[in-house]
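Chemist: Before anything else, here is the set of structures, which you'll find just below.
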Structure I
Amino acid sequence: MLNKGYIIKIIINCSGLFFLFLFWELFVENFLIPKPSEIIITFFKLLSFEETWKNILISGIRVYTSITIALILGTIIGSLRYFKKEIYFLINPLFYPTQYIASAVWTIIGIVLFGLSPITPYFVIIIVILPNIFVSVQIGLNNINKTFIEYGKSHTQNKWRLYKYIIFPQILPHLLIGLIRSNAVAWKIVVTAELFISINGLGFMINNYYKMLDIQKLFATVLIIILIGLIFDQIFKHLKIKIEERYII
């Protein structure tokens, strides 16, 4: 059950948004900018269309398939520091510079490499969030409890067993923090990529409504993206808490 303090915290966090939307509703008068009430009505209208759900599904598949691939690759490459330090030191310098390249630039690079292909959004999401996962693994390795490792070594010298039962459970919470950050980043990236190249997805919807100057539907689509991101953000945070409780970290 939610305790009283947590409920109060939610109310305080939401109060700023409430007053912003109230001010927007009552005082902002601009024929180009719809009021929050109009956006909410349009939001529910959009959700009544089958095409909207298809585009949500397409963007969602792109985001969470890419996140899954990045999680697997980032964990494997990051864990090389434990298994094969020589390979790790060769790969490590390649990751950090990529964090300074904007997702729009990666989208252009993706178009150069793959053309206007369905592969491009996957490439852009993976290449942008992979360093995030890699760094999360490194933080996890830096914070491993050495006592647990010594205890594990007293029972086995097998590196894989030590990694599976001692090291990976301690990396996992840091990996999930990386996953939570990557969730927010991935939704921004997929919209950017779909604006450039896609004929479907939520980014395509935004681009289409912009061209038609249908600002209400544009804002309503943005609201859909925000809500999906927030829902999965809470799912991943809940998962992190459960895993931390299980492994008592």
Structure II
Amino acid sequence: MLITRPQAQSERFAQTCQRVFGPQMQIVISPVLKIVPRRTKIDLTGLTGLIFTSENGVRAFAALSHDRSLPAYCVGPRTADVARQIGFRATQGTGGAEALANQIAAAPTHGPLLHVHGVTVAGDIKGVLTQRGIPVRTQVIYDQLEYPLSKAAHDLLSEPAPVLLPVFSPRTATLLLPALVPARALLQIAAISPAVAVSLQKLHTARIDVAAQPDGASMLTSLIGLRDGASRLER
């Protein structure tokens, strides 16, 4: 298995996978992005809530502000858990930016809200909520620096054997594609969303399964199914 999330998230997901798949599963961690908070000031004046679409946004906010007085609208369970751990009253979305925007629009809030995020962000929460009459400001509070795959990752991809590959964002998919196209490995890819699958459509020989929900538990379920399918092919 190859895991390419930012380091802390990769290590946490790898621990879960090791428990599920057992010690015989070789797991290579090779982040293609590093999260670096920006040195910036966050103005919370007049706001009625914050929007977080990743745990990276929560952690970057925590590094920049001690204020936890505003309600936090969070994209999924992991983001909401991290927000609660640092003191926010968090509302948990079902996963995905569009679903979160619809959930906020149905809530008794009139804005303005602040969506804090990285340089690259999936979905258009501001656009959806603005159309619903809820004003939203946005602010970039962290950078996502690109990192090349490690030698261990390239070695794994060079062998003609099944490799499980969870891909958690379209940005990651785009960064991985140049290394995946020439790979000899039999790629078994769990995509967290249809957008990720579309980003990898050039991989004609790869098996790609889109997770039922855009969260870690569904990604794990997808990986189990891919592992079982690859095992049947090897028999």
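Chemist: For structures I, II, calculate distance in nm of label points 7 Å out along Cα→Cβ at positions 158 and 214 and state which one comes out highest.
Modeler: I
Chemist: Now a separate question. Using the calculated result 12.4 for mean count of other Cβ atoms within 10 Å over residues 46-53, pick out the matching structure from I, II.
Modeler: Source structure for this number: I.
Chemist: Suppose you compute relative contact order in percent (Cα under 8 Å, 6 or more apart) for every structure in I, II: which one lands on 25?
Modeler: I
Chemist: When helix-only ellipticity at 222 nm (-39500 (n - 2.57) for each DSSP H run of 4 or more, over all residues; to 500) is calculated, the result is -12000; to which of the structures I, II does this value belong?
Modeler: Label of the originating structure: II.
Chemist: Going by distance in nm of label points 7 Å out along Cα→Cβ at positions 62 and 126, which of structures I, II comes out largest?
Modeler: Going through I, II one by one, distance in nm of label points 7 Å out along Cα→Cβ at positions 62 and 126 is largest in II.
Chemist: Which structure, out of I, II, was Cα extents along the principal axes in Å calculated from, if the result is 71, 53, 31?
Modeler: Answer for the origin of the read-out: I.
Chemist: Which of the displayed structures (I, II) returns the greatest value of mean count of other Cβ atoms within 10 Å over residues 134-141 on calculation?
Modeler: Result for mean count of other Cβ atoms within 10 Å over residues 134-141 over I, II: largest is I.
Every number here is computed from the coordinates shown, using simple stated rules; none is lab data. What you see is a predicted model, and the numbers here were worked out from it, not measured in a lab. Cβ atoms are built from the backbone, for glycine too; each structure is taken alone.
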